[in-house]
Structure P
Amino acid sequence: MEKRWVKSYDSCMSESNTYPEKTLYEMLCRSEEVFPKKIAVSFEGTHISYHSLRLAVDSFACAMHSLGIEMGTVVTICLPNIPQAVVAFYAINKLGAISNMVHPKTPAAELKTFMSTTDSEHLIILDAFLSKSAAMLHDFGPKSVIVCSISDYLNPVKSVGFYLSSGRKIKPVPEDAFYIRYRTLYAQGEAITGKSDASNSKTPYIAPISHLDAACYLHSGGTTGAPKTIVLSSANMNVLGVNGFQIINIPDPFTHVDTHPDIAMMTILPLFHGFGLCMGLHTMICNAITALLVPIFTPDSFAKVILRDRPALLAAVPTLYEGMMKSTKLAKADLSFLHAAFCGGDSLSPDLKSRFEEFIRNRGAKITLREGYGLTETVTVCAVNPNENSKPGSVGLPLPDICMEVVKPGTEEILAPGEKGEICVSGPTTMLMYLHDDEATKEAIHRHADGLDWVHTGDFGYMDEDGYFFFEQRIKRIIKVSGVPVFPSQIEAVLSSVPGIDAACAIAIPHAYRIHVVKALCIAAADAPSQEELIEAMRATCETNLISYARPTEYEFRTSFPKTLVGKIDYVKLEAEENEKREAPVQ
């Protein structure tokens, strides 16, 4: 096919690259071998070099193996962006096991679903979030629950400060036999491997799995808007890792060893999200760049780290960039250290892009805000705007070895530049499958006449004559709140479970910071209690069963819903009515 986008690439971008046939853990070792003293991970003043990180991963892998974790075992990582998540992710891969990444604030019922549907019998969780799931875990009975604390990687002064401000409020870990403290387990592994360099062993490491085997499970809405578990390999993630230095516009670290800069990426996007896990963490590890772990996903934490650590690289959702401009902490900040800033996870409006670029240029930065496009089925980003010739409103150009095209919806008929249709993606980042769902996998991945496998994204847009892609709307039904995908079908099922609710529809409404939030439209039963009582019951049910991003912020009662021709609730019409109502002038 004609790759018309290549001519618009930055000078540093190649049409194609070569990818090492290595696992995720072996890519960490690759960086550690060449750059052992460079900082791999930084967290609240604690700096972990590539050498120290690899030793930590080896020790923790040894300890986990003693729990029966081995090739094919699924381990659920339910953690914010803290060092334990990084150590666990690479240690699990070293063993040939699979990381099942979930939101750290996942409600107990949903956590149980994530574990049971992935056959996960081991959990790694933060102590601060454990109490809400303790009863479920007692009944569920996993083989092990590894409990982490923020203070595990804080220096003594910060550890005391954390205890006084927050730590003392955390409930003690229950007495069930399957609970084990991270620091206890880590110490056991360290005692076995020794604090010295475990790589001095005469037995070389042989990966128990191929780079093409399953390495990670991520949860998303699929290409149709229904929740799915996406299976990714090391190879999938390594493609973006290897392309990383070109994306951020620096020389290849492994051919420019002596001049490789000491730069850092602010890893604030959550590691349960493809953008955060692959671009925020693994791409940095593949390129010997520091990942600045930020566990709290807020504009204030964003601003704090920018001032304290001066990261050269930013990758965030529109919500955080909006909040960054409103932060009083950055009003007079010098931002000349910024080298690149990327936006994904939700649509970037031209207005926000313009305002942000003016904001940072007034503070010394000479960069643009580069919007990208991607989906979890292709790990994350598959297109990004170039540094030199970005186009307003565009989500950019396909990355090296990634092909994109636009087809007539519901077909495989390729449309000409400028014609609007469904965006499709093909390349080595394409997921292995949806877990336990062959039918959905076949629906998402089509073998086209060119012999390539194409992901039909469910997104509507077009490509222009220069090969730039433009995203217009989602054919699939997902709401993104602060860049986090939430699923209306799941929200509606929770709302409809409340006694007195006959039907419910979840729609997106605009929000100043989160870009979108959820509004619940409901039909009450004839014998239902008062609306106030119903709202209170729905809020309580959502609190128990939904992550915070998915919980409705507004409730409205209706007597009926508009229907489509096949009798389904016409949520598109409901959203249009809501938008018209909000745009109407106040009388």
Structure Q
Amino acid sequence: MEAGPPAAPKGLHGFLLRPNEPATHTFSRTPAFAWAPVRGASCYEFELATSRTFGGSSVVWSNVSTDRHSGRHCRPVKVSFPAQDDGSAGDQESQEAGSAPQMVRTTVAPIRIPAVSINLVLPWFTGKPYALYAHVRSVTTTGASSWSRPFGFDMRWEELPVPMPSRPGLVRWTPVEGATAYDVWYPDIGKQLRTHTNVADQREFYAFHLDDGWWGTIKWRVRSVRQVVGSIPNGLPAVSYGPWSPEYATTNPSWVPGKLTLGSAVSDRVSSPKTAGAHQLMPALTFTGDQDFKGTAYRLFRLYASTDRDCVNVVFRSSVVGGPAFAPRVSGPLALPTNQDGLDAALFGILPSAKSEVAKAYMSDGTPLVSNETIREGGGLLRVDLPDLDVTTTRYFWTVVPVGIRVDEGGTFEYWDTDIPQDACQAGRLATFGKQSHAAVTTAGSPFVSGLTPKGRLLAQAGRQPVVYSTPLIAWRPVVGATQYEVEWSRSRYPWRKRGSTRTFATTSVLKLSPGVWYYRVRGLNAAQVGTPAMTWSAPVQVRVVRPTFTIAGG
């Protein structure tokens, strides 16, 4: 007598940190999924889709093979789908150049435990009743079970940005979990800009304007943006948005002429010019005054950040601003006037943003200048942030220099710094700030580790040194500024000797570890950083993997 088909898995649900957390159907970031184990299961097949029917065009993620062995084996599955044009390679094996669309080919490993981590940034969107659906089935020696009951859920922001105290020439707000950027809207001038940090300057209101009425009171709104980093196979939106905040108003003082004096650095925190407070993101930089060393007044400025107090090794060059602050943008700099007609228009209007400053720009010594906000040909992510430093011993040094206009024989405007950063810093126009991201939070009383118990149940593991009887699923809280995460594992806590690593766009990962004692650590990767995306490592977490004492049929 032949055995009947295996039962469908039960209890499928999503979670962020532990599989036993309170049930929810709304997530601000991509969840992991867990379900009750099926006796005799060799592996599981899982699908995520935008329809309860799981039709081919609705499938977002799947490890179901399409060959004649579908539902009968537990092997890696190769999948391919169009790539998003986001400047990030992600976890891809290869990417074919040429005619659109570019295709991504990757391999999905078999799911051996009743849990899965999806390596995707899912956009925010909601449905009726839900926008996304997941289901799972087991694979045994007798074939595949029926599919589980679908688990439906929405992707949605948890809160709106709320204004925070700021400085003249800036607006500032609370970060939103799950957001990868922010749009700021100045309704009185009908302009929007985008930033990857929680602060924006008001350069449009100050540039080529001398009357305080332009910037005295500025109305603004902000919304969070969730940019898909990685690839979504079925054409889900590459960018999704939270709602616009209410309209806020900020008041700025009258212009104060005089000697240029450096002020605070502002982001998630505020630090003074003499203290290297650790900012998680590239801060906005503020100053007062408008005069160069000769006492000549200017109303355009450029800021520089360096790795040395002599300001010789410059690592960040701002765009030209007309106000008392600069905050990095990813939507491009202002398009500077290139002739008298453009200047006349700027005096009575608002400069547009562009991929570059349009006009030629030079340092005081004649070196051609390209700001970090310039959007280069071919696109990709802008490098408008700086790598982490050890704030106890190292810091960034910054200064501001006036910018003047020179007119060539053809009447074309060129923008020249009046001082070189080195001279400005040596003369005392020098301030510092620190840059250090927070480590990923991997524990709360006990590590965020889930795994099988001796009886084959999937549980969140208790204790400071969890023990799992198969592949562990780990989780962590998101890091401000991270667009991706790296996980490493080692056999020893110290000295750390990497035995393997993986990258993911999610905040969970399944580690394929052999039996024994292991240590793992997690860090964020900030694609907007200059040079390296690496952020701060978490403290190592110990996990013990032991051989299961129960029997799994087949395989």
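Each value in this text was obtained by applying a stated rule to the coordinates, not by laboratory testing. Everything numeric here is computed off the predicted structure, so don't read it as measured data.
Overview of values
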read-out	value
Top of P, Q by Cα Rg over 2.2 N^0.38 Å, for residues 150-245 alone, largest first	P
Source structure (of P, Q) for volume of the Cα convex hull per residue in Å³, for residues 342-445 alone, computed value 120	P
At a computed 3, 17, 28, 28, 18, 6, 1, 0, 0 (P(r) over Cα pairs in 10 Å bins from 0, in percent), which of P, Q	P
Structure (P, Q) behind the derived value -9000 of helix-only ellipticity at 222 nm (-39500 (n - 2.57) for each DSSP H run of 4 or more, over all residues; to 500)	P
